[in-house]
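Alright, structures below, take your time with them.
Read the figures in this text as sums done on the coordinates, not as results from a lab. None of the values given here were measured: they were computed from a predicted structure. Cβ atoms are built from the backbone, for glycine too; each structure is taken alone.
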Structure P
Amino acid sequence: MKVNKRGIVAAGVIAMFSTLTLAGCSTAGTPEEGSGEESTGSLTVWVDAERVDALAGAAEAYEEKTGVKVEIVSKDVDTIKDDFIQQVPTGKGPDITMGAHDWLGELSTNGVVAPLELGDTAEDYLPVALQASTYDGTVYMLPYAVENIAVLRNADLVPEAATSWDDMLAKGQAAGLEHPFVVEQGAEGNPYHLYPFQTAFGAPVFGTDESGSYDATDLQLGSEGGFAFASWLGAQGAAGNFNTDIDGEIAKQQFLDGTAAFWLTGPWNVGAATDAGINVAIDSVPSPTAEVASPFAGVKGFFVSSESKNKVAANDFLVNYIGTEDVQLELFKTGNILPALTAAADAAASDPIIAGFQAVGQDAVPMPAIPAMGSVWEYWGVAEAAIINGEDPTATWQKLVDDVTAAIK
């Protein structure tokens, strides 16, 4: 089930922004203490080390245009979220931080992020990027990158894309491969990588409400499609098509060695394949049903602190500077992840690898950012691993549903 596009922001938020002026706003002058103290009209932006240089030009252009200094501060990617959550309520922290869309439930619950007003630019973004940036009907994130998995195919071993799951296996076997398909699993499973197959059975994790937001009270794991997926998963485990002994490194090596022609993974592994001299093509996830197999999309972007005293400038900098084709392409160069802005995405897709991920991403759905998702992850992979390893699919899936339901309540 795809998430419908949500509204941008409430009129009350627009009214709040309109009462503020740049002259009356202030932020702290130090990188670590950002928004809560007096300053001379500046913005502090937290990013990881890879993004510092990519934003330098935008920061300089904004200061030249408005007189508002933008200080780009490098932060440890492993601690940036927790630091933001801890510092904002004290009046410290940055005006803007980079982050991932699936932080939104936690950030919103803690009250540390402010709504964004995208105005007419909302339509300039890939639909899934805008969907992921929206929580409970309000946009909180300026997206800059969209990431999803797809099938990497060794085009020298199998020249044509598979049209279905069965066709993929048949093509690989015709190429002389005993196990043509490989995907990362591990002892505790990996539901992120198996999700496209689950959606092909009409079994999303959660349903959606009238606004298109994920609804924590509408757990869809226990639907008829969920049990059909569990049965199929058990059969594929018995056939050896899924294997919990295959972790990320083993999956990679089998593809690099040419013992597997199809590898379900993300753009982060493309470099290893091309460096190994493999003729890589990017394909959609082959569906085991007549329905589309929709992977999760992870979206990266920027949030404004709820305690920033320069919200107008922060909103302006994000929408009119970070949200431009040139800057989004600069950010793209730092990681080769599809830009969120459609014009930048189309430009980046001159590379056939990027074009392939973009095409698959059109069927992707945002990873749920609601707090209830934590209860799902706790049990989901373990249940799938047990099914792959021969446990009764129906009983194991029912236990998953019961455990998740109890945890959410």
Structure Q
Amino acid sequence: MLSSPSGGLGAAWRRRLLAPGADALYLHVPFCARKCAYCDFASWPSPREDALPMPYAKALGGQVREAMRLGLLEGCGTAYVGGGTPTLLGEGLGELVRCVAAGAPGLRELTCEANPESLSDAVLADVSDAGCTRLSIGVQSLSDPELAELGRIHDAARARERVEAAAASGLDLSCDLMCAIPRQTPASWRATLEGVVSLGGVGHVSVYPLQIEEGTPMARRMAGAQPPWNSSDAQASRMKQAQVELEGHGFRRYEVASYARSSERECRHNKAYWTGRPYLGLGTGAASMLTVEGYLRLLEACPQLGPLPEGMARARIKVLSGREEIAADPRLSSLEFEEEFLTERQAAAEDLMLGARLACGLDAGLVCHARDLFGPSLDETLGRMIREGYLDDALAPTERGWLLGNELYAELWGLAGDTRTIVRRSEAKGP
């Protein structure tokens, strides 16, 4: 059971735990022309003759319609089609976007991820006509040697040309960039940053330090060594350089890795993740975060999930079914899931941890709600984070809190006390 409602701001935040459906929808398209050297996402190379992507996309569309019938998308305000490389679907991406737009008529933002090599004029026209409002283009770098090291297919000229073409289509544009990568220098990083913001129509930039993930070609190439170009100092230096360059061109950092020209150009979908809004993820490897009511609605179609454990306030669900299984049987009842359940205290600690990513600082309503749950320990922890230089007096992350966020997030998550969660695996029972 959830605790009794608190008054004022705390009650307003707590209502997020009572939302009946998903505020945001994510669809995962796991196909790529080629796997990048650093990538450990749920994605696989797909040759041109591969027959799987189209039935997979149609299966996702069927699952969207099923979620709509369950009432899970009634209040959905944003959707994001990610990957993998959604633009590899060609005309299938437009069909999927149309399905999403029809299934969630209250959308204010519908983003598709795109890679330059597969972002054709036909795909641009189709997704725009279908209801897409925003593109997130994986540029990563405007240096050809750096792109080659990352295993990217496109070159800098193709990236520039496709970004300009996307801008001409009228879609809102975001570019993803990667720093602390092989061959990158302060000069080449500056050239990439300046080159991207000089392209017309780019209103949002995401900047990520390269993470060398175990099992990837990049990790095997490094053979366990920590290269100097990817050290923690190098990452911090590149991230600070990005802030200086982007803010000098009129962008404002609103989250650890995200910059926008104005508040209207911020990514509403990603902000849902950081502000305790429930979301639904469909597709292999996709993750959901649902309230008790949202979980019970999904349970109507997915008896394999099983009853909600007593005393839980939030459910995190990951789709384990593979792309072939989803294409062959698109029913939600056929999916295999991993489930994790959080108590109300754990949910509040998680919200504090994610909220500390935002440059505006912790929401006043969240702080009030957390104070009702944690009592004096909340103010003790926040006070210590201020004294140690991770937060300022407005409970916004300082430069130390921004660049050394893991230390801050661990302290906030620790407020839950018992951080052990209930985890179980749920398999479909058959037809």
Starting from the value -1.10: which structure in P, Q was log10 I(q)/I(0) by the Debye sum over Cα atoms at q = 0.13 Å⁻¹ calculated from? P
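Who wins on distance in nm of label points 7 Å out along Cα→Cβ at positions 150 and 230 among P, Q, i.e. which is largest?
Working: P: 3.4; Q: 1.4.
Structure P gives the largest value of distance in nm of label points 7 Å out along Cα→Cβ at positions 150 and 230 among P, Q.
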Upon calculation of FRET efficiency 1/(1 + (r/R0)^6) of positions 110 and 222 (r between Cβ atoms, R0 = 35 Å, to 0.05) from the atomic coordinates, which of the structures P, Q produces 0.70? P
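A value of 19 was computed for relative contact order in percent (Cα under 8 Å, 6 or more apart); which of P, Q is the source structure? Write out the running numbers ahead of the final one.
On the way: P: 26; Q: 19.
Traced to structure Q.
Of the structures labelled P, Q, one was used to calculate distance in nm of label points 7 Å out along Cα→Cβ at positions 54 and 358, giving 4.3. Name it. Spell out each step's value before the answer.
Numbers: P: 1.6; Q: 4.3.
Clearly, the read-out refers to Q.
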